[in-house]
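Coordinate-derived values only; no laboratory data. Since the model is a prediction, treat every value here as computed from it, not as a measurement. Cβ atoms are built from the backbone, for glycine too; each structure is taken alone.
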Structure I
Amino acid sequence: MGLLENIKTPADLKKLPVRMLDEVAAEIREKIIKVTERNGGHLASSLGAVDIIVALYYVFDFSKDKLIFDVGHQSYAHKILSERLDLFETIRTEGGLSGFPSITESKYDAFTVGHAGTSIAASLGYCYSRDKLKDDYFVISFVGDASLFNGENLEAIFANDKKPEKLLIILNDNGMSISKNSNGLYKVLTKMSLKRRYSKFMNVMDKIFGWNFIGRFLKNVKAAFKRSLDPYVVFDTVGIKYVGAFDGHNIKLMVDMFNDFKQAPRATMLHFKTKKGKGYEPAENNADIYHGVSANGNGVAKGFSSLVSPLGEKLISKRNDVVFLTAGMAIGTGLSDLMRSRPDKVFDVGISEEYCVTLAAGMAISGLKPIVCMYSTFLQRAYDQTVIDVCLQNLPVVFMIDRAGLVGNDGATHQGVFDLSYLRHIPNMTVLCPKDGNELEDMLDYALELNAPVAIRYPNGAITKFETVSKFSADKLWEVVKTGGNTAILACGPRVLEVAEKASEQIPVTVINARTVKPLDTAVLDNIADKNIVTLEENAEFGGFGSAVTEYYAAKGVKASVKVVGIKDSFVEHASVGAQMKNNRLDVESVIDLIK
C-alpha cells in the first residue's frame with residue numbers, strides 16, 4: 001500500500017515525517033502520468049511543479065490560506081492533495097474535474113484561472129481585502145511557465161512600492177512558456193544563480209576581515225557589486241523581498257524556507273528552478289511536446305496547425321515581406337518547423353499577446369506583411385490592440401486564429417467561441433472561415449493581397465476532407481454545396497459544415513459553406529431569402545455569424561425566417577467536442593429535429 005492513497009485530506013499529509021515527502025511526490029507523479037496519458041491534459045508542467053506543491057501543502061493550511069495559480073495547468077498535484085484524489089481519474093472528462101482550478105469545484109481553488117498573468121493581481125486583491133476586513137491568512141501566488149513576464153503580472157508588481165504582508169510569490173522557473181522561453185527578461189533570471197556563489201564569497205571575506213577598514217571597504221564594494229550583479233534588486237524597490245534561486249525539487253529545503261517565511265512574512269518572491277516533465281523521461285527530454293498531450297499520450301493532436309509551417313515556407317519562397325509572429329505558442333499554432341528552418345522570419349514574443357499584435361502593427365505600417373498565429377482564447381487579450389493599433393490604421397495584419405470554436409476538454413477558459421463576435425464588428429476587418437487546407441491556402445493568398453486586416457479562424461482537431469464545388473475567391477465568397485428543399489443551412493466552419501452535409505443525406509436541404517463572415521455573400525442571401533434559413537456556427541449566438549445574417553435581412557426590411565444555432569449564452573465546460581456540439585444543438589440529430 002502506498003502513501004498517497006491514505007492522504008484523503010491535507011491534514012493527512014502533515015502527519016508524515018518530512019523524509020517521506022519525496023515518496024509522496026513520486027506517487028503523485030505516477031498518478032498524474034497514468035491519468036493524463038489516458039484523459040489527455042497538461043503533463044510536463046504539472047510534473048515539474050509537484051515537489052513545490054507538496055512542500056506548500058505540508059506547511060500551509062489551504063482550508064484558510066489561499067493558493068492562486070497562474071495559468072493553472074500546473075495544478076494537478078494541488079487537486080490530488082486537496083480532497084480530490086478519488087476524483088482525479090475523471091479530470092478533463094464530462095462531469096469530472098476541470099483541468100484548471102475552478103472556484104465552483106472546490107473550496108481549495110481560490111481563483112478560477114486558465115490564462116497567464118492573473119495570479120499576482122488576484123493575490124494582491126485577496127491581501128487587500130483580507131487586511132481591510134481584518135482577516136488572517138497567507139496568500140500564495142504560484143507563477144510558472146514564464147508567465148511572470150506577462151504584462152498583467154508586471155503591472156501588478158510595479159503598480160506601487162508597497163506590498164501587503166503574508167504574500168508569497170512562488171516563481172516556478174522551468175525555463176519554458178508553452179514552448180521554449182524566448183522572453184528577453186527571462187535571461188535576467190539566469191543571472192540570479194550567480195547570487196549564491198557571490199554571497200558565499202562575501203561571507204568568507206567578512207570572517208577574514210571583520211569590521212576593520214578593509215572590512216568596511218569590502219562592504220561598500222559588496223553593495224555596489226550586488227546592485228550590478230542582481231537585476232532583481234528592483235523588487236526591493238516595490239516592496240517584494242526576492243530570494244533565490246533554489247532547487248525546486250528539494251522538498252526538505254522548501255519546507256524549511258516556507259516555515260521561515262511564515263515567521264517573518266514580508267511580501268516575498270521565492271525563486272525555484274525546476275525540471276519541466278520531472279520524473280517522466282519522455283517529457284523531460286521533450287518538455288515542449290509534452291506540455292499538453294492528447295488522450296492517447298502521443299502528444300499534441302494535429303489539424304489545421306500542421307499546415308502552417310508548410311504554407312509559411314511557400315509564402316516566404318514567393319515573397320520577402322512575409323513574417324510570422326506568435327505569443328509563446330509556436331508548437332501549438334504549427335510554427336515550430338518554420339521557426340527552425342527560417343528563424344529570421346518567425347518572432348515568438350513569449351506570453352505577451354498585446355505586444356505581439358502591436359509589434360505586428362509596427363511591422364505592417366513600415367512595409368512588412370505580418371501574420372499573427374494565436375489561439376482564439378488568447379487573441380481576446382489583445383482586443384484593444386487589434387481595434388486601435390491594427391484596424392483603426394487599416395494595416396495589413398493577417399490573424400491566423402487557431403482553436404477557434406469548441407476545444408473540448410480544456411474547458412471554459414479555453415473555448416474559442418467569442419472571436420466572431422468580437423472581430424466582425426470592427427471596421428476594416430475581414431473575417432474568413434476555411435473548411436479545409438485548400439481554402440486556408442487560398443484565403444492566405446487573398447488576405448495578403450487585400451492590404452487590410454484579415455482574420456482567418458479554424459478549429460483544432462483533424463481536418464475533414466470536403467469536395468470543392470466552387471473555389472474561394474473575391475468573386476465567390478460562399479460555396480453552394482447542395483441545393484434542395486425549403487430550408488437552407490448556412491454552415492460557418494468545417495465541423496458544422498460536416499454536420500450540415502450529413503443532415504442533407506437524411507432530409508432535403510440546401511447546404512451552403514458560409515466561409516466569410518465579413519463580408520457576407522449578399523447575393524447568396526438574396527437568393528435564399530424565401531427559404532427557411534438555419535445558421536450553424538461554433539461561436540456565441542449573440543453577435544456572431546447568425547446575428548450578421550439576421551441584421552442583413554433586417555436592414556433590408558426583408559422578413560426572412562432565420563434560426564440561429566450556435567453556442568448558448570453560457571460558458572462551455574470541459575467535455576469532448578462531440579458532447580459540446582450536442583449540448584449546443586450543433587450535432588446532426590439536433591439539426592434535423594430543428595428543421596423537421
Structure II
Amino acid sequence: MEETTQHKPAYNMAQNVGYMIRLAWHNHKSVLALCLVLALLHVAISLTELFLAPLVLGKVESAAPLRELFITIGAMAGTLAVLKTLQSYTEQNSHFGRIKLRLDLVLQIVLKSVTTAYPNVGDPDLEKEKEHAMEANCSNSSPGEAIWRVLTEILQNLVGFGIYLALFFSLDPVLILIAVVTSVLSYLSSRKGAKWSFAHRKEEGALVQKMSYIRNKSADRGALKDILIFGMGDWLEEIYLSVLKVYGDFRFREQRVYLLGDLAEVALTLLRNGAAYGYLLILTLREGLPASQFLLYFTVVGSFTTWVTGILKNLGELHQFSLELCSMRNYLEAPEPFLFQEGKPLAPETGKAYEIRLRDVSFRYPGAERDTLSHIDLTVKPGEKLAIVGLNGAGKTTLMKLVCGLLDPTDGQVLLNGEDIRQFNRQDYYTLFSTVFQDFSLFDTTFADNVTQNPETWDHSRLEDAVRKAGLWEKYQSLPQGEATHIGTGIYEDGVQMSGGELQRLMLARALYKNGPIIILDEPTATLDPIAEHQLYLRYSELTQGRTSFYISHRLSSTRFCDRILLLGDGKILEEGTHQSLLDLGGKYAELFEVQSQYYKEGNAHE
C-alpha cells in the first residue's frame with residue numbers, strides 16, 4: 001500500500017538556501033564569490049554568442065570591406081576565447097571550495113552520530129533521517145555540493161532573463177506572455193515529481209536500509225561463518241532480490257509521476273516555440289525584416305525561453321534539494337534528551353567515593369507494551385562489589401545502561417551521591433565509568449588506540465601495566481610492531497586478527513587503563529567457560545579494590561565473591577543478599593544455582 005501522508009518540511013526553500021549561504025560565509029567565502037563570477041561569465045558568453053552571427057551577417061548585408069568583416073569576426077572570437085578560458089579556470093577552482101563545504105557537512109553528520117545521546121541511536125525515524133543526510137552529501141552531484149551549481153545557474157538565468165527581456169520588448173507583448181505562462185506551467189508540472197518523492201521518502205529510506213543491512217551482513221566476517229556453514233547464501237540472495245524488486249516497483253511508480261510531468265513540459269515547449277517562431281515568420285514576410293535582425297530575434301526568442309525554463313527548472317531542482325537538506329538538518333538539529341555542555345560540570349576526583357541510588361526506577365523501551373524494569377529501588381555504597389544475575393532477558397544490561405547514564409528512566413530517578421544524574425553534563429558523568437559490555441567495540445586502528453581510546457596523548461607505562469593485569473602481556477609482546485600494530489584487517493593490510501578470548505582481555509585492559517572510579521562488567525566473558533570466567537572476575541576484583549563495581553552474569557557461580565548479589569527476573573529484583581544467604585534462603589536463586597551446578601557436574605561427568 002502506498003504511503004500517502006505528506007509531512008510538511010521543517011524548513012522552506014529560502015531557509016535552506018540561507019542555511020547553506022551562512023555555512024559558506026563562515027567556512028569558505030570564496031564559494032559565494034565564485035558563484036557570482038561564474039554567473040556573470042556565463043551571461044557574457046551568451047550575449048557574445050547572441051550578437052556574433054547577426055553582427056557578421058549585418059556586415060555582409062551592408063557590403064562592409066573584407067578587412068572590417070575579419071576584424072569583427074576576430075574581435076568577437078577573441079572575446080569568446082578569453083571569456084571561456086576564464087569560465088573554465090573559475091569553474092575548476094570553484095570545485096575545491098564546494099567539496100570542502102560538503103565534507104564539512106559530512107563531518108557534522110559523523111560527529112552528531114558519535115556524540116548524540118544513546119536513545120537517539122536506537123530511534124528508527126532518526127536513523128532514516130541520518131541515512132537521508134548522508135545521501136544528501138555522498139557525492140559531487142548530491143545536494144550538499146550540487147546546490148552551488150544550481151544557485152549559480154539561477155543567478156545567471158535571472159541576469160540573462162533581465163537582459164533578454166529588454167531585447168524582447170521590441171516584439172509583440174503576447175509573445176512574452178506565452179513564453180512566461182508556458183514556462184510557469186512547465187515548472188508546476190515538474191514539481192509534482194519532487195513532491196511525490198518527498199511524500200514517499202520514508203518508504204524509500206526503509207527499503208534502502210533493508211538492502212544496506214543485507215549487503216553489510218554478507219560482508220561481515222562474523223556473520224560469514226554462519227552463512228557458509230548453514231548454507232544461507234541462497235536464502236540471503238532470495239531476500240535481497242525480493243527487496244530489490246519492491247525497490248524497483250517503488251522507482252517505477254516514482255518515474256511514472258516524473259514521466260507525466262515531462263510529457264506536459266514537452267507539449268508546453270512545442271506550444272511556446274511554435275507561437276514564437278510563427279510570429280517572426282509573419283513579421284518577416286509582412287514587413288521585410290532584415291535577415292540579420294530575423295536571426296537576432298529568432299535567437300532571442302529561443303534564448304529567452306531557455307532563460308525562463310532554466311530559472312523554473314533550477315527552482316524545481318532547488319526545491320528537491322531543499323527537501324533533502326531538510327532531512328539533513330532534521331538529523332543535525334535533532335533535540336538531545338540529555339544535557340551535555342549545558343549540564344552541571346562533574347569532574348572525577350581522586351579518592352572520592354560515589355554512591356549510586358536508583359529510586360523507584362521503571363524503564364520501557366519506545367514502542368514496547370510492558371516495562372523492561374519495574375519499580376527498582378537500589379542503593380550501591382561506595383566501594384561495594386555488586387553482582388546482577390538472572391536469566392537472559394531479565395533486564396540486567398538495561399539496568400546497567402541506566403546506571404551508567406546511557407538511558408534515562410521512564411519513571412523514577414538515578415542519583416549520584418544524592419543528585420539526579422539528569423542535571424549533570426552527561427559526558428562528564430560517563431568519565432566516572434570503566435565499562436566492558438558483552439557487545440564491545442573494536443576499531444581498525446593500533447593496539448594502543450584500542451586500549452587507551454586516546455590516540456593523541458597516552459601513557460606508555462600505564463598501557464603496559466593495564467595489558468599485564470589483563471593477562472594479555474604474552475600477546476602484546478608477540479605483536480610485530482608492539483603497541484603500534486594495527487588490529488583488524490578492514491582498513492590496514494598489515495593488521496592482525498585476535499581471538500575471542502584475546503579481544504575480551506583487550507577490553508579489560510581498556511577498562512583498567514581508564515581507571516574509572518565505578519566499574520561495570522556486563523558479561524564480557526560470556527564466551528569463556530564458567531571456571532575461566534570466575535577466575536577472571538576474581539582477578540579483576542583484586543585489581544579494582546576500593547572501587548564500586550558491578551558484575552553482570554547469567555552464571556550464578558561466577559559472582560560468589562561479591563559483597564551483594566541481586567537476582568533479576570521479570571524486570572524486578574526477586575532476591576537480594578550474599579551468595580550464602582541466598583542459598584540458605586532456598587528461593588529462586590538457590591534453585592537456579594542448583595540447576596546450573598547440576599548441569600556443570602553432568603557436563604564434567606560426560607567428558
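Observations
- Here Kirkwood radius over Cα pairs in Å is compared for structures I, II. The highest value is that of II.
- For the structures shown (I, II), distance in nm of label points 7 Å out along Cα→Cβ at positions 304 and 352 is largest in II.
- Origin of the derived value 27.6 (mean count of other Cβ atoms within 10 Å over residues 48-55; candidates I, II): I
- Source structure of the calculated read-out (helix-only ellipticity at 222 nm (-39500 (n - 2.57) for each DSSP H run of 4 or more, over all residues; to 500), -11000) within I, II: I.
- Per distance in nm of label points 7 Å out along Cα→Cβ at positions 40 and 488, the highest-valued of structures I, II: II
- Ranking I, II by mean count of other Cβ atoms within 10 Å over residues 64-71, the structure that comes out highest: I
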